[in-house]
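K.L.:
The data blocks that follow each hold one structure.
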Structure 1
Amino acid sequence: MNDPFQIQPELRYGAPVCDEILTGRHFTIGYSYYFRQAKWTLEIINRNQHLLTEAERMDNFRADTRIPRRFRAGLGAYKGSGFDRGHLVASANQDIQEIQNSETFLLSNMSPQAPDFNRRIWRELEEAIRQLNSRDKILETYVLTAPVFYFGVAVETIGDETEDYGIDVPIPHAFIKSVLAEDKRGKLSLWTFEMKNEKLDGELGDYLVSTYDAEQIIGGQFWDRVSGGDLHEQKKNPRAMW
């Protein structure tokens, strides 16, 4: 069997452990059967930018049939829940081709997100990362996104196991996004954010955290194929992003 770390460009610098790696055409999902959603997603933002085309947002939300039915979310789990189908790999990060954008609407790329979180600061962070990626000196931008479940905190769910094609889907307490940017001189800069799944009124820089601490929460190293001494972690300077 081929090693996905050898053939998936977005896994070049490593990824945490997971139950199953779902390799896509343009990004990779590390799936958790227990939480019925991704443990993490990993992407290179529009890695084929040289194609210079742009696809419309597909909005074709659907279950991921690569996952056994009893371990995957269906559309019914979100219906009437009050939570958004929150993208982990953002649709606007993968919009060069229709098939590329369509893949971001698989429910394996979704987690339940509070609307005031998903439509406000989460979107702001996604836009800031795209601004970073658009800078002339940036060669590639890798983004690892992970739902967070805190030990000792009650977990609520959406969905109804009694419905046809329905399972309970846990609601993450927070989300982590770790951004690794490689410039044209080969320098690797790193920003890691942790944000609670609720309305947040702070600046993006208020949510910068140590990558080491974020890895402790998720339970795995993020960029384990890079020597720590070769990473330039931006713990107090989010404005360097954009």
Structure 2
Amino acid sequence: MSFFLSELVGTAILTLFGCGVVANVLLAKSKGFNGGWVVITLGWGFAVTFGVYAVGQYSGAHLNPALTIAFAATGLFDWNLVPVYVAGQIIGSIIGGILTYLVYLPHWAATEDADAKLAVFCTQPAIRNTPANFLSEFLGTAVLTFGLLGIGANKFAEGVNPLIVGFFITAIGLSLGGSTGYAINPVRDLGPRIAHALMPIKGKRDADWAYAWVPVVAPICGALAGAFLYAALVTPVAG
């Protein structure tokens, strides 16, 4: 499987499972309706786990442009491959959003809350405060990147790493996700937001493009900070 296709498939799986659990909790007459935040964070943790298991052996399963860029900036990844990875991630996330729409096709009309319909696809801050929202996404992604590099440096039993990563994502969601919904991944937010704009969802609202830059730019900045901090603090000690 090519790098492009691997990142596309892995990100599509991640987005389908992740947006799918939000749909299950928020859309009217769904079996998981009102399941709550813990269900959503567990769903996203499993989404990452199985996205990584599906394609990790082919591309390393970045599934996140912020990580791809940060790894390249710190010399852990080839800059020439960044456009290929990011293109696969963007397209995969749009596909995942569209598939989520199709899975819950009868539930859009049954749901009156237009904000809930949008929340299935993308993040919305609990309290809209752009500097605070940016900081939340920045710090969450910095923690993600620092932690992933640490997980990668450990010697776990073969095949366990994706499961550990899934637990880590769940921990971030439970602890740090309440303020913005923890995008911590530009395409986790942007791709499904595009899908929301494209799909003929009855009674939908606008896609809130005024906020959309925050879960794109802040995770990239946070990932760079986390990667450089890890390189500064840990790599010299390890060496």
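Values in this text are rule-based calculations from the coordinates and carry no lab data. It should be emphasised that the depicted structure is a prediction, and the values quoted were computed from it without experimental measurement. Cβ atoms are built from the backbone, for glycine too; each structure is taken alone.
K.L.:
1, 2: which one has distance in nm of label points 7 Å out along Cα→Cβ at positions 99 and 227, as calculated, at 3.9?
P.N.:
Considering all the candidates, the number was obtained from 1.
K.L.:
Looking at relative contact order in percent (Cα under 8 Å, 6 or more apart), point out which structure of 1, 2 has the largest value.
P.N.:
By relative contact order in percent (Cα under 8 Å, 6 or more apart), the leading structure of 1, 2 is 2.
K.L.:
Once distance in nm of label points 7 Å out along Cα→Cβ at positions 67 and 155 is calculated for every structure in 1, 2, which label goes with the largest value?
P.N.:
2
K.L.:
For distance in nm of label points 7 Å out along Cα→Cβ at positions 59 and 75, the calculated result is 1.3, so let me know which of 1, 2 that is.
P.N.:
1
K.L.:
Out of 1, 2, choose the structure whose coordinates give helix-only ellipticity at 222 nm (-39500 (n - 2.57) for each DSSP H run of 4 or more, over all residues; to 500) equal to -23000 when calculated.
P.N.:
2
K.L.:
If we compute distance in nm of label points 7 Å out along Cα→Cβ at positions 147 and 179 for structures 1, 2, which one ends up with the highest value?
P.N.:
Across 1, 2, distance in nm of label points 7 Å out along Cα→Cβ at positions 147 and 179 peaks for 1.
K.L.:
Moving on to the next point. By the measure FRET efficiency 1/(1 + (r/R0)^6) of positions 83 and 115 (r between Cβ atoms, R0 = 30 Å, to 0.05), tell me the structure among 1, 2 with the highest figure.
P.N.:
Largest one: structure 1.
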